[in-house]
1. Among the shown structures 1, 2, from which was the value 3.6 of distance in nm of label points 7 Å out along Cα→Cβ at positions 20 and 36 calculated?
2. For the read-out mean count of other Cβ atoms within 10 Å over residues 124-131, a value of 12.1 was computed from one structure; give its label from 1, 2.
3. Of the structures labelled 1, 2, one was used to calculate distance in nm of label points 7 Å out along Cα→Cβ at positions 116 and 244, giving 2.2. Name it.
4. Looking at structures 1, 2, which one was P(r) over Cα pairs in 5 Å bins from 0, in percent calculated from, given that it came out as 1, 6, 12, 17, 20, 18, 13, 8, 4, 1, 0?
Structure 1
Amino acid sequence: MWITGTGGLIGSHLARLAAEFAPGCRVIPLTRAKLDLTDFAAVREQFRRDAPQLVIHCAALSRSPVCQADPALARKLNVEVTAALAELAANIPLVFFSTDLVFDGCRGGYVETDAVNPLSVYAETKVEAERVVLANPRHTVVRTTLNGGASPTGDRGFNEELRRAWQAGRKTRLFTDEFRCPIAAAITARATWELALRSQPGLYHLAGSQRLSRWEIGQLVAARCPELNPRLEPGSLKDYQGAPRPADTSLNCAKAQAWLSFDLPGLAGWLAARPRELF
C-alpha cells in the first residue's frame, strides 16, 4: 500500500495506524524526500516496482494563500499529480483527500450530492482533481475539513498554527461568522482506513459532528494551553480584505457515518475526553 504525504498531518496519522488496520501488509509511507510526485517518470517506475494494491493520496499544496499566489503550481501539485496517480492506480482502489472548501459556504450542512462552487484557487484545484478521481468507480474521494493534532513539522494542524502564534506573542483574530466542523486527524485517519478497507468507493464527507465558528475553535484550543497566555480577538468575515472565504462549509457526514464502527465526535467532546493530552 502507498500513502503519499506522510510528512503532513493526516498522512502521518494514517501511517501510524497502518499496523493496526493493515497488519501483515507492506505499507510504504511516501514523503517528498523519498519520492517527488511531480517526477512522473520516477513515480511510474517506483509504482511498477512496488505494485501497490491500494493508494491513499494525502499529498497536496494545501495552504490557500500559496495556491492563490501561484495557481500554476497549485494545479500541478493538486491536479496533475493526482491525475497521474489515478491513471497508475486505474485497476486498484485509490483514496483522494479533498476539502469542504469546494462549497461556497452560503448555507452549510452540505451533503455529497450538493453542487460545488469553489471560491479560491485551492478549492478549484480540488474540484478538478475530484472529477478525475471519481471518473473511476474503484476510486474514492474523502472531503474533510480543519484537522487538528500533532504533525511531523509542528505546523499543519489548526491547533499547531494557533499555538505557534501564541508562542510568538502574537494576537490571533478569529472570525465569529465563519463555520467549520473541525476534527482530530487521528479520527480522520481511523475513519479513512475503515472506509478504504470496506471496499465501498465513492464520495464521502468526513468531519467532526460539531459546527463551530473559528472563534469558538480558538477558545477551545486556548483553554488547553493557558501557559502561553493566548491572545484572541473576535473578528468578522465582513471586514476581511483577503481572497474569498466561504462562511459556512459545515458538512453532513451521515453517508460515511453509516459505514463506520464508531461515532464521529465533535471537537469539544473529543477534547473533554482527553484532558491530559496536548492539543
Structure 2
Amino acid sequence: MDKLIKTISKDGHFRAYALEATETVSEAQKRHQTWASSTVALGRTLIAAQMLAANQKGDDTITVRVQSNGAITMMIAVADTHGNVKGYIKEPNVDYKRGSTGEVLVGDLVGQGWFSVVKDMGLKTPYTGQTPLISGEIGEDLAYYLTTSEQTPSAVGLNVLLNEDETVKVAGGFLVQVMPDAPEAEIAAFETRIQQMPAISKLLRSHDQSKAILDAIYGQDQYKILDTSPLAFRCDCSKARFAASIQGLGKTEINTLITENHGAEVICQFCQTAYHFSETDLKELLKHDH
C-alpha cells in the first residue's frame, strides 16, 4: 500500500516527507491508458500534489496545474489532506523521449509554461500561487514554487520508473524543508548532503525505498517519524454530482438530450468512470429543476 512518512530532525530544524506512490501512479495509468512519457509526467504531478497536500490541514484541497507549450500541454492533479489524489492529462498518448539510460525524460515534452497551485481552504476565495516552469521535470518546478512563492526553502526529488512493458515499476519521492529557526551553518551542511544524495531513481529501486530516502536525507543525523499515513488514487465523482451538472444545463438542453439522444453519458475526466443517464433519469431531473 502507498504511504507518506512525515519526519522531523531531532533538533527540529528540518522536516522531510518520504512518499511511496507506486499503486497511485499505476491506477492513474490504467484509468487514463497513458503511454510511457505521459505516465511519468502525470505520475510526477500526482506525487507533487500529494506532497503539497501533506502540508495542509483539515479538509483543504490542493490543485496542481501544469500548463505549457510542449507536446504535453496540460496536467491537473487534485489532492486532499487524507492522502487521496486524482489527476488528468490532456495528452495521454505521448512517448518519444528517452535518456541514454532508457529513463523517460519529461522536461523536453512539457516545455515552457506555468506551475500553478490552488489551495482551497474552505474560504470564499481559494489561494492561488503561480511560478514559471524552470525545467518541466516537475520536481524542480515544485521546489522552485515552494522556495519562491511560499518562501520555504525546499528540496524535492520525485520520479516514476517503468518496467520493460511500460507498466509502473516504482514511483515515489521526497520533500525536505528548512524550518524558520535553522542556523545558517546547519542549512549549508544539509544542502551539501542533499546535493550529494544518490539519484532519486536509484533510491526508489531500494528494497525499502522510504528508509533509503530518509537515510540519504539525514545521513548520521537523528530524526523522528511523526506520522505514517496511506496514499491512494481516489476520485470523489458521483452520479449525483453529474446530475447536478446536467440540471445546470437548463430545461431546453435536457429536453434536447431526451428527444435527440434518448439519454446521456458523462465521463469523469479525472478517473474515466462513465455515468449513464436514461430518458427516465433525465425526465426526473426536469421535475426537480426549479
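Values quoted throughout were computed directly from the atomic coordinates according to the rules given, and no laboratory measurement underlies them. The model shown is predicted, which means the values in this text are computed figures rather than measured ones. Cβ atoms are built from the backbone, for glycine too; each structure is taken alone.
1. Values: 1: 3.6; 2: 2.7.
For distance in nm of label points 7 Å out along Cα→Cβ at positions 20 and 36, the value 3.6 is produced by structure 1.
2. Corresponding structure: 2.
3. Working: 1: 1.5; 2: 2.2.
Considering all the candidates, the number was obtained from 2.
4. 1
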